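So, here come the structures, one by one.
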Structure I
Amino acid sequence: MVFLGLGSNEGNRQENIFRAVDQLEKCDRIHIDRLSSLYETEPFGFKEQGYFLNAVVTIETDLPPIELLHTCQQIEKNLGRKRHLHWGPRTIDVDILLFDDVEIATEELVLPHPYFAQRRFVLLPLSEIEHGLVFGGKTAKQLLDLCEDTGTVCLYGPLVEKE
C-alpha cells in the first residue's frame, strides 16, 4: 500500500487538493483506494504563512517509487507549484509518505518520508484511514499519541465522496 500526503495553503486550497486527487485518478497506473478527510493545519517550519489544508490518500500502483515521485511532481507543476522557500507556501504538495515496505535514501527520494511520523497533520489523517498501520513497531494511532508536534490540526470536512 502506498500513502500520499496532500497539502495546500495558496489560492483555493480545497480546489487545489480536489484537482490533485482528480489528476491522480486520471493516471492509468494509479488507483486511489481510500481518502482521508481534509484537515486545516497550522504551518510547520516557516510559520509566517496561511494555514494549510491537508489529507492522506492510499493508492495502488505498479509504478516504481521514482516514477511515482516524478508523477507527483508533474501534478504539482500542472497545478502551479513553485518551489521558492523550504516549508513555504504552496498551491499543492503531493508527498510519498510510505511505499509498501520500500526503504530508499537517495538525493531525489527518501522513503519512508523522513518526517511523516513527527507531524500531526500527517498522522491524524493517516490514522483516520489506516489506524492499524504498523510502522517501526507502532500503529498509526500510537505514533499520533507519541507525536511531539503540537501544531493545530482541525477537521475541515470530507475530501471527496468516493464512488
Structure II
Amino acid sequence: MTDKRAPHLVLGLGNELFTDEGVGVAAARRLAQRRLPGVEALDGGTLGIGLLPAVEGRETLLVLDAVVDPERRPGDLVVLDGAEIDRARGVLFSAHQVGITEVLGASALAGRAPVRIAAVGMVPASLETGYGLSATAEERLGPMVDLALDILARWEIQDHA
C-alpha cells in the first residue's frame, strides 16, 4: 500500500479554549494558507497519542506549540531541533496530557518516526480560559510563522506564494 500523504507535516498543537495555549494551532493555520509543496498543515489540537497515525512515516515533522519555560518572557520564541525536543520533556509542550515526545517515541518504536524533526514554540502571555490569543501572542504570531518557514527552507521546502 502506497502512502499518498504529503511527506512533510506541520503540526499545530494546543487548546484554543485557553487563550495562548492555542498559538500552535493559529500558526499552523497561517502556514496552511501558504503554497508549500509536499506539506500538510494539521490542527493537532490536544489529540495526544491520537496523532500517531498522522506523524508516522513522514519525512519531516515541524511542531508548532506554546511552550512553558520559566527562564523566558511571554512572547519569546523557542526553536528546538531533533533530540532537543525529547530533552525538553516536562518543560516544553507540558500543557497536554500526552505530549509530542510520547508520540515521537511510539513512532520510533514502530520504526516509522519522521527523519527530520523540529519545533517552534512561543512562551504564552496568558493561559486563561477564553478563546483568542493575547495581544502579545498575536503580535508574535508572524515571527513564529517566519521561523517555521525558515526551518522548512532549511529542509529545502520553499514557499511558492
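A few points about this structure:
- Per distance in nm of label points 7 Å out along Cα→Cβ at positions 20 and 148, the highest-valued of structures I, II: I
- Once mean count of other Cβ atoms within 10 Å over residues 4-11 is computed for every structure in I, II, the highest value turns out to be that of I.
- Calculated for structures I, II, mean count of other Cβ atoms within 10 Å over residues 12-19 is largest in II.
- Given 2.6 for distance in nm of label points 7 Å out along Cα→Cβ at positions 76 and 108, calculated: source structure among I, II: II
- Which of I, II yields 0.92 [Rg/Rh (Cα atoms, Kirkwood Rh), calculated]: I
- Structures I, II were shown, and distance in nm of label points 7 Å out along Cα→Cβ at positions 28 and 132 at 2.3 was computed from II.
Quick note: the coordinates plus some simple rules give every number you see, no bench work behind them. Bear in mind that the values here come from a model prediction, so they are computed numbers and not experimental data. Cβ atoms are built from the backbone, for glycine too; each structure is taken alone.
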